[in-house]
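Each structure below is given as structure tokens.
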Structure 1
């Protein structure tokens with residue numbers, strides 16, 4: 001999606017002779033001077049790496065598809081002259097970073113003429129000179145030198161169809177007003193608070209040691225749907241990244257928050273107590289360079305509900321399923337907010353978009369260490385350091401905001417103010433982070449503004465600042481910068497940095513970000529998506545987990561750095577295009593915020609038959625009704641009824657023709673994971689696990705036996721004699737598995753025996769003919785069944 005901008009008449013630009021306007025987009029920040037350079041189209045990470053290594057690029061305006069930051073990391077560090085994108089908005093991460101670097105940028109440009117990309121988009125040709133008019137906002141104008149190459153051929157039939165004016169108008173309305181009704185900002189906050197009857201979003205002392213009511217929970221969810229829209233509506237249009245699949249990992253990560261965060265927060269609070277949770281929240285007031293900040297608490301409050309909304313969209317469970325976990329989650333987060341804010345409202349949007357979080361002693365300390373930027377060289381040193389540090393923070397966090405946290409403004413006695421930014425450069429929990437890069441855990445930057453700066457500040461609950469004018473850096477008169485070596489470095493050991501330190505650290509940041517860019521580019525698509533998902537799930541919770549002293553415990557026992565099986569099972573659905581449609585829709589409409597019902601359920605209900613059918617399909621991969629009946633011993637009518645329901649829910653799909661039957665969809669595999677958790681008790685799992693260990697030895701013998709039959713023509717009594725011995729072993733395994741009480745294991749002995757009798761009767765196909773209920777077929781099913789029941793994937797030792 002791209003924001004809609006009314007066409008702006010061409011305006012005269014000084015020295016514009018020889019250029020013609022060919023495009024218009026959204027200007028990131030105003031500058032009176034036109035920007036002129038040579039075009040370079042960058043489409044892939046390999047393009048960016050080669051470009052950044054090509055030499056002096058200071059006269060180049062890069063053109064890219066999406067409005068994401070990390071894709072252009074190396075180009076921004078290389079010092080390009082300007083940036084033009086086909087997608088995105090100034091409030092996106094790329095817009096923010098271009099502003100920080102002072103690189104002119106126009107986003108969501110629609111070009112009237114030029115050449116076509118491989119996907120049919122119109123862009124200026126590589127090598128032509130381009131001119132950017134960035135003198136006004138919101139519209140920025142793009143011109144190219146007269147006579148530039150033009151491709152007049154019609155777009156490819158494979159090109160994505162453009163949105164109709166009606167569709168664009170509808171999206172624009174949803175971007176401007178929540179659900180088409182509630183505005184952004186202070187006025188929107190007034191509307192939303194007027195709807196509320198409780199004080200759930202206030203840190204009142206008398207509510208800290210009790211559970212929230214259903215009414216309180218639902219009012220909080222309702223406000224947060226507007227609050228998230230208010231903060232992110234513009235960023236929802238940033239488009240795609242050539243490096244990191246953002247919307248795909250967001251869908252996985254947010255969905256995972258629903259399945260993980262409530263458990264983690266409950267384990268933490270049960271162990272350390274409510275008062276200690278409040279103390280952890282106070283770290284945001286007492287420390288700099290801490291991730292206990294507005295964004296992390298906001299994410300812990302919203303992401304589980306959003307993830308629940310995704311699970312409901314995929315029909316993974318009903319509205320009442322474990323809905324009380326949302327209550328628990330919000331209760332713990334309110335206590336963290338209590339520690340951070342003290343009394344009063346817990347969100348910046350309720351405080352006129354101001355976030356004076358730090359104790360006042362910190363502002364005094366900043367004043368003692370401030371460095372003047374009056375000298376242009378000092379200003380340039382700071383601005384390049386600030387940009388490279390932020391870029392590293394974004395890249396390390398896979399292009400999300402967890403790497404950068406703003407707060408303030410903090411008023412000064414002279415009428416000026418201070419904005420504070422924490423940038424996180426080294427996260428040892430992330431496998432892709434080079435902890436030996438020489439980068440500290442974080443740097444903290446305090447920016448001092450004079451009384452007459454004319455800068456208006458809006459601090460969002462995502463720890464992100466927006467200002468009017470958009471480019472606030474020319475108005476910063478001095479800074480204080482600090483380095484925190486590790487996440488737990490004491491405050492008395494935090495080190496102030498001078499200008500020479502900034503130069504050295506900027507160089508280290510640029511080298512580390514180039515190396516990290518290469519590592520990320522070399523990842524598979526799934527590795528990128530799962531890594532990004534962990535930056536959400538684990539990343540949101542890490543500061544609380546560490547402060548509670550429970551990192552090792554949550555890694556070992558609660559899957560802190562693992563993808564939940566139900567989420568992993570949905571991978572193919574998420575990457576099929578569902579994420580790119582679902583995430584913007586749920587976000588723009590607020591429909592992720594499903595209410596918590598009065599009556600909740602801790603289980604899926606009576607789903608025994610559904611689980612039996614889904615489990616049969618999980619084990620078989622593809623099966624017709626007869627095969628499902630053979631495994632489950634359900635009658636044909638009941639199986640047909642169950643499959644009709646699972647087809648409608650999107651959990652199974654049928655195939656007809658020469659081979660007919662059903663198979664699980666990715667969402668169906670996820671549903672199976674949840675039903676298995678409901679249907680298989682811990683004692684039963686222990687019995688199946690023991691049976692599986694007993695199975696591994698005869699499994700190796702059976703594999704060797706089938707190899708000998710194929711290679712050596714083993715037959716007659718020699719064949720049946722060896723198979724009889726194997727049969728005795730597998731019957732003992734089945735007896736152990738049947739101790740679990742899981743009925744489907746009882747069907748195997750009959751099926752093995754039937755295949756053995758057929759073989760003894762002279763049917764040689766009964767040993768290993770595929771898809772014939774042969775002994776080998778049944779054996780493979782048993783192997784898969786043991787793994788599926790245990791929720792395990794095949795490993796080398798399973799073969």
Structure 2
């Protein structure tokens with residue numbers, strides 16, 4: 001979250017009305033006829049240039065007392081022309097001629113103040129009141145100097161002194177009102193502005209500033225009335241238009257606000273703050289380019305306008321141009337290094353650039369300047385979390401909550417940390433608190449849904465994701481996560497529907513294709529799954545698991561080379577992707593390349609030897625060893641796999657086959673029975689248990705096991721053949737299938753199990769012929785291929 005800061009509403013003050021010094025006024029009439037130059041110099045009938053020319057004549061030709069007056073009057077003229085250097089030079093001359101005249105020091109103080117030299121101005125005002133303690137405007141202007149220095153209390157004391165001398169001095173009420181407003185004492189400020197307008201009902205600036213005070217008190221109607229009145233008194237009062245625009249902007253009417261700023265700019269095309277405010281209004285309307293153009297103009301008019309740099313920086317960051325944003329924030333800080341929000345905003349930009357160290361440094365500065373700045377603590381916590389500094393992030397979120405117990409974002413972010421630590425209960429509790437404080441953000445429900453899912457409560461998780469989607473129907477991630485949950489519950493159709501919805505929102509979201517491919521694969525729709533994996537890869541060529549999973553589908557279709565190619569690609573992206581080694585090992589195994597298969601199983605096991613998920617790798621390596629005739633190694637691997645995952649039915653089944661052909665029928669029967677118990681719908685366990693029982697002379701118990709098997713699909717014909725309910729010829733006929741790959745596998749199995757039945761019936765020649773048919777016709781990845789080879793070895797037949 002970023003935030004920007006609008007500059008304080010425009011404030012305008014005017015300098016006090018200049019006092020015209022009249023020396024020995026009673027003598028003026030006496031000399032008017034005698035000296036026309038002096039009369040024009042101190043009189044009011046001539047224009048400024050004529051008056052100044054007359055004063056020059058007096059200075060060059062008249063006596064010292066008259067020259068002193070002439071220097072003052074001509075200095076006033078220079079000051080009215082904004083030529084403060086010449087004005088000061090004339091006041092210097094007047095003071096040299098008349099060093100006890102306090103009003104001349106006052107005039108020179110004003111000139112210094114106009115030049116921006118407040119120290120010299122203050123010295124002259126001090127001298128003025130020491131010579132003449134009743135110069136009201138000197139106290140007033142001394143108050144302005146204190147105000148400019150940020151010392152509102154001393155400024156108010158000066159205005160008090162001015163008003164004690166002249167209770168009807170409207171401008172001192174006005175200036176004191178500004179000082180009170182600066183101290184956020186708006187009631188006192190309004191009272192002073194009231195006094196100013198009572199004394200001077202046409203005092204437009206006082207109405208304007210009283211409007212500012214009303215805004216600060218939250219009364220925009222009274223503020224608007226004051227701005228309207230200020231404009232009616234002075235249609236050229238630019239600040240009132242700009243401030244009226246700010247009221248419209250605060251009411252959400254950016255169009256009216258912009259119209260007011262336009263008028264302010266027409267009145268004064270160099271009014272930087274109106275460009276600034278209009279830029280802010282354009283930004284609120286979503287027009288970042290116009291906003292930037294206005295901030296550009298504000299900065300060109302006032303290169304020291306720090307807030308304009310900061311707000312322009314916000315827009316650059318919003319447009320993704322972090323370097324320009326950072327440059328603007330840096331310029332704002334050069335101009336105003338004590339402004340915490342500028343550090344905060346730059347910290348956000350550094351964070352977006354991925355430079356969390358610099359982001360943290362800026363948040364530190366912001367917090368130093370404003371120790372109660374909750375947003376800086378909050379975002380510093382985010383930066384620490386990104387760096388892996390979970391404890392520091394947690395401390396920052398705790399601090400936010402201590403400063404602002406109603407900060408929902410802090411609870412949400414702390415919840416993320418608890419969940420990352422595996423403490424789902426605390427995480428959910430924090431999300432609960434965030435939602436109770438602010439039930440509108442979809443992200444809170446989304447995050448809580450993920451926590452419920454990690455906790456294994458998919459129903460609560462789905463309910464939260466439903467809520468997140470209701471609040472934000474365009475949140476693609478919510479559909480993706482809900483899709484995962486539906487798939488975990490076995491509802492593949494709903495999962496696929498959610499992934500499709502996510503893709504409707506973001507057709508280039510590779511992960512959505514990846515997830516949908518998984519669901520389609522689980523549903524048995526391998527062709528569509530393959531297409532989705534390919535789309536995911538085309539959009540993001542670095543999704544390792546997409547290559548791995550597509551490889552599985554190629555292998556399932558019998559296209560081992562393309563499967564291996566995908567595993568190769570997965571491993572080039574992640575050389576430590578153990579599951580890809582395992583799967584590639586299976587593919588090599590099915591191609592009959594046992595050495596490469598074993599090498600890949602070894603690699604998978606070496607990467608994570610005690611991972612329960614890799615029990616299958618031990619089983620795969622065991623089958624490869626068995627295929628090479630090394631039953632001892634095979635059994636050792638099966639034992640290790642089963643120790644890692646005692647509920648792995650496939651490992652028991654594989655070990656049972658090796659024991660079967662090693663003559664260890666009791667062990668084989670125990671393993672097949674365990675496999676059938678763990679995976680009762682796996683018909684092959686029941687079939688092999690029947691073969692082991694028969695070899696041991698225990699008779700057939702197949703009928704008791706096949707009750708849990710789907711007898712409408714393959715290998716049901718094999719089971720019926722072993723039960724004597726179907727002939728071998730009928731079984732071979734049933735193996736036919738329109739799909740060539742499926743047919744090859746089923747014919748392989750029909751031949752192999754017919755061979756086993758023939759052997760049990762003492763028909764060894766026929767069995768030998770069928771074993772050889774299985775070895776030549778079975779896919780090399782089939783159990784029956786390896787079992788047929790084992791049977792031939794057992795019979796002493798060379799392969």
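Matching task: 1.03 is the computed value of Rg/Rh (Cα atoms, Kirkwood Rh). Pick the structure from 1, 2. The structure behind it is 1. Could you tell me which structure in 1, 2 was used to calculate Cα Rg over 2.2 N^0.38 Å, for residues 441-584 alone as 1.39? Working through the options, I get structure 1.
Could you tell me which structure in 1, 2 was used to calculate relative contact order in percent (Cα under 8 Å, 6 or more apart) as 4?
Numbers: 1: 12; 2: 4.
For relative contact order in percent (Cα under 8 Å, 6 or more apart), the value 4 is produced by structure 2.
For which of the structures 1, 2 does the calculation of distance in nm of label points 7 Å out along Cα→Cβ at positions 137 and 785 return 10.7?
Going through each structure in turn, the value belongs to 2.
Ranked by distance in nm of label points 7 Å out along Cα→Cβ at positions 177 and 681, structures 1, 2 are topped by 2, which has the highest value.
Here mean count of other Cβ atoms within 10 Å over residues 345-352 was derived from just one of the structures 1, 2, and that gives 25.1; the source is 2. Here helix-only ellipticity at 222 nm (-39500 (n - 2.57) for each DSSP H run of 4 or more, over all residues; to 500) was derived from just one of the structures 1, 2, and that gives -15500; the source is 1. Thinking of 1, 2, which structure, once distance in nm of label points 7 Å out along Cα→Cβ at positions 121 and 249 is computed, gives back 2.7? Here the read-out was taken from 2.
Each value in this text was obtained by applying a stated rule to the coordinates, not by laboratory testing. Only a predicted model underlies this, so the values are computations on that prediction, with no experimental measurement involved. Cβ atoms are built from the backbone, for glycine too; each structure is taken alone.
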